[in-house]
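Trainee: Listed next: structures, encoded as C-alpha cells.
No value in this document is a laboratory result; all are computed from the given coordinates. Treat the numbers as computed from the prediction; the structure is a model and nothing was measured. Cβ atoms are built from the backbone, for glycine too; each structure is taken alone.
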Structure 1
Amino acid sequence: MLDIVSNPQGLRIVELDAAQIPRALDDVDLAFINTNYAMAAGYIPGRDAVFMEKADSPWVNIIAVKAGREKDPALLDLVEAYHSKAVIDYVAQHYEGSLFLGF
C-alpha cells in the first residue's frame, strides 16, 4: 500500500493479513487472495477466480540456494524431483487448475 501513488477513483483500499481475506469477502467489493488461502477456505481459484496470474508471473515461487551450493547433488536431486512428471501429474490432479508450475 505504501507504493500507491494515485487513487483517481477514490477507492477505499484496506490492507488485511492474507489469511483474513477469504473471511472478509462478504464485506468487500474486490479482494486479492493467495491461492493457498483461497483453497484452505474452500475456493477453487481455477474455477472461482475472476482473474489469475499466469505461470510466467514475476512473482512465481522459486528454488533458491546459498551461493556456492548451486551444484550440491542433494539440491540438484530436489530440483529434478520437482520437475518430474509425478509432480506435474500431482498438481494437475489435486489443484484443479488453480496452481501453475513456473517451469
Structure 2
Amino acid sequence: MSEAVWAQQTDRGWVLRIRVQPSAGRSKVVGEHGGALKVRVAAPANEGKANAELVRFLAKTLGVSRGSVELVSGERSRDKAVAVQCDADAIQGLASDLRGR
C-alpha cells in the first residue's frame, strides 16, 4: 500500500496523526494539514466532547467499533494521535477518498 504520511502501522494497529477542527456543522474529513489528516468534528472543544465525537466519527468512517479507536495523545490539543485497530484496506480507502477530492 502507498501509505499516507498521516498513517503509520504499528504493533497497536494504525496510528493516525489528526488535526481537529471542533464546532463544525457536521463531522467530516476535509483533507490534509501539515502531514496530518484534517477532520472537522460537530462537537465543541470542551469537557472531552470533541474527542468523543472524533472517536465516534473515525469508528464509523473506518467501519470498526468505538473500542477499536483510542486517543493516544493530544487530549487537550487540536493535534492528536489516534490508534485504530483496522485492516490496511480501511486506511487505503480513506487515503483514496482524499486523493479523489
Structure 3
Amino acid sequence: MSKKANLRRSYFKLVNQEKTQSEEPKSSKPLTYQDRIKIKRERKERSRLQKIERTRQKLQQMKEKERQRQQKTKELKNAKTRTGQPLMAPRINDLLDKIKKEVEN
C-alpha cells in the first residue's frame, strides 16, 4: 500500500475511535412513566418562564422607546431660532399627530 492510503486508513481509524469514546453509553432501561411526566412538566415550566421573560423584555423595550420618543419631542419643542423664538414646525407636527391618534380611536 502507498503511504497516502496508510495515512488515510489510520486517520479514519482514529476518528472512529474518538466517536466511540465520546458517545455516552445508553441506559438500557427505559424511563418510567413518572420520570417522563416529570420531564414533560419541567419542559413546560421552562417554556412558560421563557415566554414570561420575553414579554417582560418586550414591555421594557416598548417603555424605553416611548421614553426616548418623548425626550426627542421635548427637545424639538424646546428648539429656538437665532432670535430666541420657538420653532413652530415641531409643534404643528405634534398637534397633527395628536389629531390623527384621536381620529383613529
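Trainee: One of 1, 2, 3 was used to calculate distance in nm of label points 7 Å out along Cα→Cβ at positions 11 and 43, giving 1.5; which?
Mentor: Among 1, 2, 3, the structure yielding 1.5 for distance in nm of label points 7 Å out along Cα→Cβ at positions 11 and 43 is 1.
Trainee: Which of 1, 2, 3 yields 12.3, 37 for Rg and Dmax of the Cα atoms in Å, as computed?
Mentor: This value belongs to structure 2.
Trainee: For which of the structures 1, 2, 3 does the calculation of P(r) over Cα pairs in 5 Å bins from 0, in percent, for residues 19-74 alone return 4, 15, 20, 18, 12, 9, 8, 9, 4, 2? The partial results should precede the final answer.
Mentor: Numbers: 1: 4, 15, 20, 18, 12, 9, 8, 9, 4, 2; 2: 4, 21, 28, 30, 15, 1; 3: 4, 15, 9, 11, 10, 10, 11, 7, 7, 6, 5, 4, 3, 1.
Here the read-out was taken from 1.
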